[in-house]
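Once you scroll down, you'll see the structures, which are given as C-alpha cells.
Please treat every number below as a calculation from the coordinates, not as lab data. Just so we're clear, the structure is a prediction, and the values are computed from it rather than from any experiment. Cβ atoms are built from the backbone, for glycine too; each structure is taken alone.
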Structure 1
Amino acid sequence: MDRSNSPFWIPSNQERRLQRTNHGTSLVFITWQDVSQESIDIAHLSTLAASMRTETILAYISTIDIVMSNSHFNLSNLHGQQQELAQYLFPKKIADHIAALIKRGERDTFIHDEQLLLAAKLAILHGKPGPPDQMESLHILGQFLLGVNDVLQTGEKMSDSPDELELYLILRRQGLHRNEQIRYLLPRYYDLLVTRSNHVPKVGRSLDEAFRLETGIGIEEYLGFSFLYLTPFFGVTNVETLQQKDFLSIIRRYEEQFRDLEMRERCQEFFSRNRATFSKTYEGEDLLLSSNLPFKHHPLFRMENGSALPISFSLLGEKATMGIYWVLYNHFTEYQSPEAEKGNNEFTTYFGTLFQDYASDLLSRIFNEQDDPEQHFYDENSIQLVSKKADEGKPDGIIVTNNCMVILEMTTSSVQAKVMETGDLAGFRQDMKKFRKKIKQLSNAYDNIAKGRVVVPGLNKDKISNVYQILVLLHPFPQCTESWRLLREPPKAGIAEKFDIKPPYPKLYDWYPFGRGILSTQVHQPQILTMEELEMLEPLLRSGKYSFPDLFNSKLRNSVTANMSMKNFLLMFLNVEELENRSMTTLYKTVTDKMREHLINHIEFAESSGS
C-alpha cells in the first residue's frame, strides 16, 4: 500500500508523544536536537540552504518524496526505509543514533511531507543558482532536513487541550494533501467528471463547457496532459529506477514531443513555475506560516535546463484529478454571481447526484453481485419505489446483512481548504454544521424505518439486532476525538439547533425499539467512510475475508478506534494488507487508454526512446 494511503499525522513534542501512547495513531519525527543536543533556528536553516544549489536540494527532495509516495506502507517498512535513508545522508555515528531511536520505539521517521515542503521553500528563497550538482557530502543536506524539523517543532501552536492539539495537527496534515492513491483518484474523477457527467449532462452549462471557459481546454484533454506529467514517476519505488529514467530531464523530453508549441506552453503554465516566480510569492513571508497553495496550484518546479521536477508527487496527483473539481466548484459559484449561493448549490446538488450513483454502483458490486441471500444493498431509488408515502427522511442507501442493517448518507460536503491548511479550530466548528445535519439525517432515517414510514425491500425488522450509521464522503475528513465530539455532542445551551442523534453522546451504542421488541436493537455511533476507503474495502469484502458489520463492530468497541478513520484502523490496528481492486484497475486501464488517445492528437510519441 502506498504511504500516501495512510493519513498519519506527525507529532514532534512531548504532548504528542503522550498522545501516541493514548491513541496509537501518530508518528513521532526526529529533529537535529535529538541527535546533536543543539537546535537549529530559521536563520541557521537559511544559511545551510545558501550553501547548496536550489536545484540540488529540490532534486533530492523530489527523489525522496517520489520513492516514499510510491512505497508500500506499514510501520515496519517505514522504519526500515528511514534507517536506510539515515545511512545515506549522515555520518555513521548520527545514522546509528537515528536507527537506535527508531528501534527503541522512541521515534518513527525524520522525513515527512510538511518538512519537505518547508525545505523546498527555503531552497527556492536562499539556495544558489545553477543546475543540480553532485554534492561532495550529503551530511549538510541531512542536517538541513533535520533542522527543518527543529523549526517546525518550535513554531507549533500549543494548546491546553491534547484533543484540540490533535485536531489542529490533523487539520494541518490534511491541509497539505489528501493522502490518496493516484490509482484510485484518477479513475474515480474520470468516471465522475467525464463518464457520468456525459451520461447525465448538467442542465444549462455543462461541466466540460465550464472547464473550457476557465482553462481553454476540455476536461479529457486536461486529464491527458496531467497523465503525461504523472507517468514518469508513477510506481517508482527506488532511486535506481529514477536514475534510469534520466529523472532530471525526462519532463523536458516529454514536452519536446508536443506538436503544438502553444499547447505545450499552456500545459507548462498549468502545472509549473520557475524559481523567480516562486521566490516572488514567498519573499518576505514567514515561511512557517506561509501557504502551500502556490505548490498545490503549480506542483512542478521548472528548472534552468527547461525540464521540471515534482515538488510533491501527491500534490501533482491532486492537481491532475480533484483539481478539476475545484476549478468547476469555483466557476459555478462565480458564474451565478451575484447569486453565488444559487450557483454553488446548483453545482453541488448535481455533482452530489453523480457521486451518489458512483458510490451506489460500488456498493452494488460488493453486496449484490455474489447472489448471497444473506446480504443486499438497496440504493435510494429502490427504497423510493416502495416508500412512496415518505416525502423525506429516506436514506441514500441501506445494507442488510444477516442480523445487521447499515444506514448510509452520502455527501460531497468538505471542510474548507483554508480551515485545514491553517488548523483553524473556530472555522472547523463552523464547518461542522453541514456535517451535523447529515448525522441527524441518519437518525431520522432510522426512526422512519422503525416506524414504517420508509420501507426497505425485503427487510425483516424482527431479525435486526444491530444498526450501523455511515456517512459516506467524497473528500477526506479529519477524524479524532475532538472532531467527533463536535459532530456528536449536543450544541451548548442557547443555540437554537434541534439535535437528536442516536445514540446520545458519548455512548458507543444504545438500545432502541425496532421490529417487535420494545428495546430490541443496538444502534451504534455514526461513522465516516471516505470514497477511497470504500474502494480499499471493496476487494476485502468481496473476498469474504471481512464483513462490513464485523469491521464496524470491531472498530466501535472502544472510543480510541471509534474516533479514528477506517484507513488508520485497517492499517494501524488490523495490519490489513490491501488487495487489488480489480474494478478500479480495469477502470484505470480504460482511463489511461483514453488519455493516450487524446494525447496522440498533440504529441508525437517517441516509442523507441521508451517515452
Structure 2
Amino acid sequence: MHTDSATNETLLLEQKAIRLRIDSIRATTAAGSGHPTSCASAAEIMAVLLFSVMRYDPADPRNLANDKFVLSKGHAAPILYAAWAEAGTFGLDRLLTLRRLDSDFEGHPTPRLPFVDVATGSLGQGLSAALGMAFAARSGQRMYVLLGDGESAEGSVWEAAEIASARKVGNLCATIDINRLGQSQPTLLQHDMETYRRRWEAFGWQALIVDGHDIPALLEAYQQADRVTDRPSVVLARTIKGKGMLEIEDKEGWHGMAMKPDFADKIVAVLEQQLKKNPALTWHPKLPQRVTQQVKNQAKHVLSDPPPYKPGDKDVATRRAFGDALAAVGKTDPRLVVLDGDVKNSTYTEEFQKAFPDRFFECFIAEQNMVGTAIGLAAQGKIPFASTFGSFVTRAYDFLRMAAIGNANIKLAGTHIGVSIGEDGPSQMGLEDIAMTCAEPNCTVLYPSDATAAWRATELAMQHQGPCYLRLGRPATPVFYSAAESFAIGKCKVLRQSAHDGALIVTGGVTLAEALSAFEQLRGEGILVRVIDLFSIQPIDREELIKASREVGGIVITVEDHYAHGGLGDAVLAALAEDRVSVHKLAVREIPHSGKPHELIDRYGISARHIANLVRNLLRQPSERSRAS
C-alpha cells in the first residue's frame, strides 16, 4: 500500500470511528438507555472491520457471499446499527428509534434486521454461532465475531475455541474488545494482555495483541489473520471503555448508562471538532468476489422411501428410527447437516455420519457450543439437527432460548428421556425437557410414540421453518402405525374410541403402550375409554382434545414420563382450560431412582396398572372429581 493511500485509509477509518461514537451517543441518549461506553471502546475495531477488512454488499446484507459479522457483545448494538447506517444500508435518522416499541433497532440485535444473522445479547454465544457459519462458508468467505472481555469467563467461549482449533477453521477471526471494565466491577484479567494471549494460543489459535484504538495496528492484525489459513485467529484489542467520552473514559459506574442530553451534547461537540480537522473522505465497499442471489426456501422434500416399519414388527426404539430417518432424508436434501455431542452411537446419528461424513459435525461433550454452532449453520442456510440425551439439552437451554428469539431454523433431538431409561439413574433421565422447550412460544415440540411416528417427526421437523424439538425414548417400543399413516404438526392421533367412552386418556411416547394395555384391561371389565397419542405437544391439537373431552363427559387423564410440572399434562390442561373438564395428571412426582425400566414406570405411577386404577376410581366416584390433580 502506498503511503498516501495508507494515510487516506487511516484518516477515513478514524473519521468512521468518530462518527460511530457520535451516532452511538445520539441513539442511546434519544432512547434514554443503552451502552454508549461499550460502543465507544469498539469504535476503531468496528470501523476497520466494516469499512476496510470485510467484503460485503451494504445494499444486500443477506447476500450469502458476504463476509459475515457477529456481535457477540450484543449490548453494543448501537454501534452495529451505526456502522450499517454509515455504510448506507439505511438512513441515519432511524438510529434515533433505538429501543422503541415500533422499531426493529432493539436493545440487543435480532435477525429482524437484515444485517443480523443470529440473535445475540446473552453473552458467550457469538463465537459458537460464528463457528457454525464458518463451517458452512462459501469459497473465500470469512467470518468475524466481536466479543467482550467479560464474556470470556463463559465456558461456551472455550468450547467453541477448542473445536475451531481442532477443525482448523482458518476462515474464522475473533476479536476481543478488552476494555477492562465489566458491568459491576473490573473484569477478571483487566488489561493482562499476555495472559489472554497465552490462553488463546494454548487453545491453538493465532493470537495477536494490538492497541484497539490504533487503526494501522488493527489493519496489520487483520491482514495477518487473513494470511494464516490453518487455524483460527483472535485479535486481542486493548481498549478503553468510554474512549473519546471526556472524563468518563475508563471509569467504573457507566456501564449501561445513557448520558443526559447536555452531557451528550458536550461530548458530541468535541468529537465533531475532531472530524473537522481533516477533509471528508469517501468510502467504497469491497464487494464480495462472487455476488449470489439470496437462496429462497426450497420446496419441502419428502422421503424417497416410506418408513420401513409396520405393526407387529419387532419393537424399535424411537431414537433408532430417528437416526435411520436422518440418513434417509439426507439423500433428498443437501442442506441437512447433523451435530452430536459424543453420543452418536446412542442417538443413532452415526447412521447419518456413515452416509454423509462431510455433513456431520462431532461436537464432543460440549452441548452449549453444539447448539450455538447449529444456530450458525442455520444462519448460512443449512438445516441442522443437533442431538444428545434429553437431560443434557438442559446444559444448552440458554442457546435454545436465543435460537427462539432469533427464530433460528435449528432442530434438537433429546433422547433417553424419562424414568424409562432404567438403571442409569436420575442424572441421565430427561424429565424436564417438555417444560423447557414448550416455554419458547415458537418452538415446535414433537413426541413420537413409535418408530413410524419418529421417522415422520424427523421429516416434519426438517420441513418446518423454525426451532423444533424431538423427544425420543431409549427403550424399544411396539410399532403402532403403518407406513401409510399420516402425521402433522399440531395434530394428535386417536387410537381407540367408541360412542360409549367414559373417559379420555391422553399420552405420548413410551406410556402409549401402557395406556393401550390399560385400555385392554378396562375393556375386559366393560369399561370403555378413548386413547389419544398426543404426538404434537406444541402446537397442540386443541380442537380434537376439546371434542374428545366433551364426548367422554369431561373426564381426562394424562400420562407422561416427565415431571408433573410443565409437561404433557399441563399442555393438555391449558388447551382445555376454557372447558368444564376434570384433568388428572399421572406423571413423575419425585426424584427417581435407578432400576429396571418396567419397575420404574410402575414405581412412579405411570404404568397400565395406575392408569386403569385411576379410571376405575374416577368412574366410581364422580362427586370427587377435581378440576385438576
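Comparing mean count of other Cβ atoms within 10 Å over residues 77-84 across structures 1, 2, the highest figure comes from 2.
Source structure of the calculated read-out (helix-only ellipticity at 222 nm (-39500 (n - 2.57) for each DSSP H run of 4 or more, over all residues; to 500), -16000) within 1, 2: 1.
When Rg/Rh (Cα atoms, Kirkwood Rh) is compared over structures 1, 2, which one is greatest? Spell out each step's value before the answer.
Details: 1: 0.97; 2: 1.06.
By Rg/Rh (Cα atoms, Kirkwood Rh), the leading structure of 1, 2 is 2.
Once distance in nm of label points 7 Å out along Cα→Cβ at positions 29 and 373 is evaluated on every structure in 1, 2, the highest one turns out to be 1. Quick check on the output: 12 is relative contact order in percent (Cα under 8 Å, 6 or more apart), derived from one of 1, 2. Which one produced it? Derived from the structure labelled 2.
Of the structures labelled 1, 2, one was used to calculate distance in nm of label points 7 Å out along Cα→Cβ at positions 309 and 453, giving 1.0. Name it. Label of the originating structure: 2.
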